[in-house]
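Enquirer: Structures are listed in the sections that come next.
Since every read-out is calculated from the coordinates, none of them should be taken as a lab result. Treat the numbers as computed from the prediction; the structure is a model and nothing was measured. Cβ atoms are built from the backbone, for glycine too; each structure is taken alone.
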Structure I
Amino acid sequence: MMQAEVPISTDVVLVGGGHTHALVLRQLAMVPLPGVRLTLITDLVDTPYSGMLPCHVSGRYGFDESHIDLRPLTQFARCRLLIDRAVGLDMANQRVLCGHHPPVSFDLLSIDTGSTPKTVAVPGAAEYAIAAKPVPHLLRHWQQVLDQVRQSPTTPITLAVVGGGVGGVELTLAMEERLHRLLQQLGVAAENLTIHLFHRGAALAPGRNRWTRRRLGQIMAERGIQLHLNEAVTAITQDPETGQRVIRGESGLSVRGDRVFWVTSATAPEWLQGSGLSLDDQGFIQVGDTLQTLSHPNVFAAGDVATMVNHPRPKAGVFAVRQAKPLCRNLLRHLRGEPLKPFYPQREFLTLIDVGYGKTIACRGPFAVETRLARWWKDRIDQSFMDKFRDLPPAGPMSSAPTPSSTSLTTSPLPHSPTPPCAGCGSKVGSDALTAALQQVKQDFPERQTPDNNLLIGLDPADDAAVVTVPPGVAMVHTVDFFPALINDQFVFAQICLKHCLGDLYAMGAKPQTVLAIVQIPYATATKQADTLYPLLAGIQTGLLATGATLAGGHTIVGPQLALGFACNGLADPARLWRKGGMQPGDVLILTQPLGTGTLFAADMQYRAKGRWIEAAIAAMLTPNQGAADTFRTYQATACTDITGFGLLGHLLEMAQAAGVAVALELDTLPILPGARETLAQEFVSSLYAQNLAAARALADAARHAQHPDYPLLFDPQTAGGLLAAVPAATAEACLERLCHQGYTAAKIGYIMDTNVSSHAITIQHWG
């Protein structure tokens, strides 16, 4: 029987989550892309919107109001999201080189990584100044400033900003407003605050009209900001006694400050050097009118990282936003094999400079005005931009695509993709694709090819089956698990799935020996099958490296979606196996990992989970269980299990029934993933949740406990969850301390009682 899905035949990769790419993704979400796999590589899941950043610093906008959450956006656009940074390009093989992922293949590439402030030429700037980008780094330091003032409001504080362009001016004024208001709230005189602004030019905001430049200088004076014009910073040092920064100017001026913020002219990312792309003298990517690079017609660039050779413009967000529609249109035209259309940026543009305290300067050409109306106008523009990424329509079936609107960017379909493959044995991945992926992993990750003396026959060379020797005096422990991908990053998903599948071995006290992979990859051409398998196999090898186990073989097929599982075997001393029934009265229950993956990913499927929540959940799911198992062994755990699909209460009930004991569970001590309470409050639960609720029958006074906000987490199914162990009371405190020292978010969540204490298997203690 033939399948309806269209095989993947083309990879479109977007590098960088800047304004342009965010809008392109929003537009591509409305266009059917049969046969196209879309990928975004970005090191930030929350990308800051530059138009709102100054007002975020001043406190007018919160974090979520001023940042674009790329995770729901990529979900909506059916786009693979890889949280990583590009470090280079392999143009010969058309691959993006990443910091932590295996290389990513592309047929069509677009780059929108932005720029960074130029600090290299000034001695000490890289060490002692805080660059405006990356923005998360800037905001962390800014939060430290606010915390410092709150903790010690009477201590004088001095800040310095280097760079008198529009960005530096807005940041300086935003900082002054926020700190001035904060000191007022704390009842402290504003004289405790001193701010210096250094600018190498004769007037602020170069490129803007005379009135605007003069007015900005007046505002600085009115706010008590010490302005140093015609003063290029030549060095920054640190006073070894006070820790203050010492800013030295070209005139011999020397100023001390607690922190120095660097907001100077933009420079290009270093990794572009040697990429083979066409670059200008400053290292920015040269593009033509179609936004294609001059060197490679299948590589596009936009935003601050690009320079339009025929229409040079300042590095400003307004141009990045305007480039989105022509970039999206030309990407689609390139995919369809149609002629591309040129884009001509406007010569003059409106600049809205936020000066704080509810006022904004609006200037265009020789005209300028400073009013509260301009502030309202700017807010309307910014909110309109951000509205494009808020409240995205609910998700439908995974295979469905949004219906193109009447204003769709495409009116003709993409070229026909290859015929989908058959089911049955005809759905196997071809030997050429499998061999190519395995060879690529061996070539790119030689350190992960660990020999196993117990493996007689495995992948190299391959045979009909794997053959493993069993050392004398040990028992073999077997387990198997398999499930569809919950994230579309194959490299990370493989590591999550492997941890999940190995959890049963660690829960039994076994050491993993070999695994067999069971793989289903989406329908694709042979080349794209290899490109899909490659990061998956690289993720498996990465995950296995810490375990000492070996990938001995497996089976691969094509299907409607990515799925993965493992048949695992481990070795254990038969006399030291952990059993669920080993718990003893008086033992303390310790859980090694926070709960909430079920509700978080249920919300994620509907674009309602924040990207930073999902990233925190992924980090927890990637935390290996091996160290926790070793610690539990050291501190004489009597029983252990891993928390997975049946949820905490389901797995705990199995342990209690097997041991014939009762459990006192402390609901208030449960470790919980960020965002899980919020998604539960919105009633996002896993499809397995309703079945897991059956375990409530063993709970004393379940109806009353159901009012506790964390109660649903007892039934929340966990993917790649942590270990739950019963540890003797005498060693429990030391065990918990050791786990936390190892980096686990571990907690004591209860203790074991004799059955004559309670008529129910599980009793909740200490709440209400």
Structure II
Amino acid sequence: MTNNRFADIILPLAVKGRFTYRIPENIKEEVKPGVMVTVQFGGRKLYSGIVCSVHDKSPDIKNVKPVINVLSGTPLINESQLKLWLWISEYYLCSEGEVMKAAMPNEISLNNFKPRLETFIKLSGKFSEDELNEFLDKLKKAPRQQEILSAYIRLTGYATGTEILTVSKSLLLSESHSSAGILDVLVDKGILTSISQPVSRIPETDSYKEPIKQLSEAQSVAFESIKSQFREKDIVLLHGVTSSGKTEIYIHLIEEQLKKGKQVLYMLPEIALTTQIILRLKRHFGEVTGVYHSRFSDPEKVEIWKRVAENDPLNSYRLILGVRSSLFLPFSNLGLIIVDEEHDGSYKQHDPAPRYHARDSAIMLATMHNAKTILGSASPSVESYNNAVNGKYGLTELKERFGLIKLPSIVLANTREAYRKKLMVSHFTPELLQAMDDALGKEEQIILFQNRRGFSPYIECSECGWIPVCIQCAVNLTYHKGIGKLVCHYCGYTTSMPSKCGNCHSTGMVTRGFGTEKIEDEIKIVFPAARVARMDQDTTRNKNSFNKLIRAFEEQRIDILIGTQMISKGLDFENLTVVGILNADNLLNYPDFRAHERSFQLMEQVSGRAGRRQKQGKVVIQTSDPANKIIRLVLRHDYVSMFRMQSEERMTFNYPPFCRMVKISIKHKDRTQLNYYSDILGRYLKEIFGKRVLGPESPVISQVQLWYIKTILIKIEREKPPAKAKQLIIEAIDRLGKEKGASALKIAVDVDPY
């Protein structure tokens, strides 16, 4: 009898569609949705793919290739995950294979997960007290062996006749200040024995659990408001000023869901933010709490993946705290998703595909599980607040800080005037220096925010103005003093600091502008007694660097912390009273329709780090334009006026939330060819969308890694069906692909690009 069973399989390729393979008779019972299999694709290449369906409908081709073998005995992916993959691929115009690559840990690790083994030491038998004393007495002439046995008894609390307890070999050697060789002697004598046991790769935390705190009156009102709105709406926006106690409300909502046996996903935009919050959550919810982010190794990711998939009340993670990739975990019983700092741009994946927005994808994931979603922010995105005021989302507002602590006072420091009057000390105004001096005198802490890393954004010849640029990208090279190199922040290219100008050969090369590294150097000169540290991509490359810096600041071993936007949100420090924003103009003058919204959000967020306990904080904003309308709104913490102003502008010029946007990036290694083909695609799209097509234009960075770039922006009316517009865009791109020589192009489509 001929076998007529087939499997539709997702392969990790940037090729649209699923691929159908024949299921051989000998593995037909093993091939089921969610399992990973090996198949041949193309010539002789073998790929691991995920089975998404099994059926008996023969494809319309003569020779259907067979599934070669099954890699996973049980399904690795569940039905809701497959639904999410499909939605992301359709909405963000990518392949399911690209979603698969982003969603899953390394396939080899996932299919061969071997437990981590650790060596433990125990007594080789149930010895009497006399026998133990005899052993110790005999070891008087071997004091180091005696110390190991004494340390074992001390660590295990061993008593005669009790269960023989184990202690880790590493701990025993550490406590006895001894070596493995000496321990081996005790094993050879038959006193101790060693065994290997599987252990978790995830660090354990203190088993002590704190009771959940009682909410304040304002928090209680907000909590009840959210629950009431959840009866009619699936999404509620919690708009609470910085330090209003949003996290405590989240904790109460989480508690309700866990008591129902549900899973909860708590999303944050930055790895740095997980450090403080995970400790807080584990104090309340214990070992059901797990963390998931990109800094974990593949084996660690696999362990977390499996502990979520188990959905076991005793052993599994039922509360996950994670960054955007955490939404791909194998949830089966979600009750609530919390998207904290929902406005943050880090939730958007730009490259490579899938170019998804984690906030919007999380809302879809919650819908698939019939779960509820909380969006939280002190300065919500214009889109989310618009959805709330229009009734699509529920809206709950917290307008006061917890404990009635005042919002920080904000001082504007005019750098233009300070430079003119020669009052600047390096890059610091008198107002900022005075505030810092006062704080240090009271043994209080300071954060300085500068959204550029490195020492200097570029170097320049003082004679002819020549600036070194990247050999692969159309960008100036950033000077990093610590490594003595010029670095491209787009492709990673590095070169030595030139001793002379590459144009006129002058030796007058000077640094221009300033980044976090330069601020660190100069603060140490201005305040030589202060303990200074820096938090940016350069100082937090290692897995635990965030934790070490944050712990040091919490323990007041750092007086002044200098950093980029990773220090601007979510962090809570008791003794931090002064925040300095060193160059607000950089934020405001970026060529992006969201520049003013994001500038307000960033300044409001970083300001909110100051004075979160008993003391009112102070924020000094350095700017050459103190009259700027956005800065004046930050001065008053006036989010609603910022929202209204931005809404009016965007309605006038037809930008989100009043339209949808799709950006197409076209790349070619030859500028002339790029111009030729991008003009053709622009023409095709204008035939369909008319004046709603902007471009093709060169972006601010017009070349990256030797590829020249042009972009086309398409605006789609909110009332028009987006699926139809997206299909027309794909058809235009496919039409371009048929042009002679177009195969040398790289084309990327980004839905909701900003």
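Enquirer: Supply the structure label, taken from I, II, corresponding to distance in nm of label points 7 Å out along Cα→Cβ at positions 100 and 572 with the calculated value 4.2.
Expert: So the calculation was done on II.
Enquirer: On to the next question. Of structures I, II, which gives 1.2 when distance in nm of label points 7 Å out along Cα→Cβ at positions 660 and 724 is computed from the coordinates?
Expert: II
Enquirer: While we're looking at this one, here's another question. Quick one: Rg and Dmax of the Cα atoms in Å, for residues 484-651 alone came out at 18.8, 59 when computed from one of I, II, so which one is it?
Expert: Answer for the origin of the read-out: II.
Enquirer: Check the numbers for FRET efficiency 1/(1 + (r/R0)^6) of positions 196 and 348 (r between Cβ atoms, R0 = 30 Å, to 0.05) across I, II and tell me which is largest.
Expert: I
Enquirer: Something else about it: When you work out mean count of other Cβ atoms within 10 Å over residues 244-251 for each of the structures I, II, which one comes out largest?
Expert: Comparing I, II by mean count of other Cβ atoms within 10 Å over residues 244-251, the maximum is at II.
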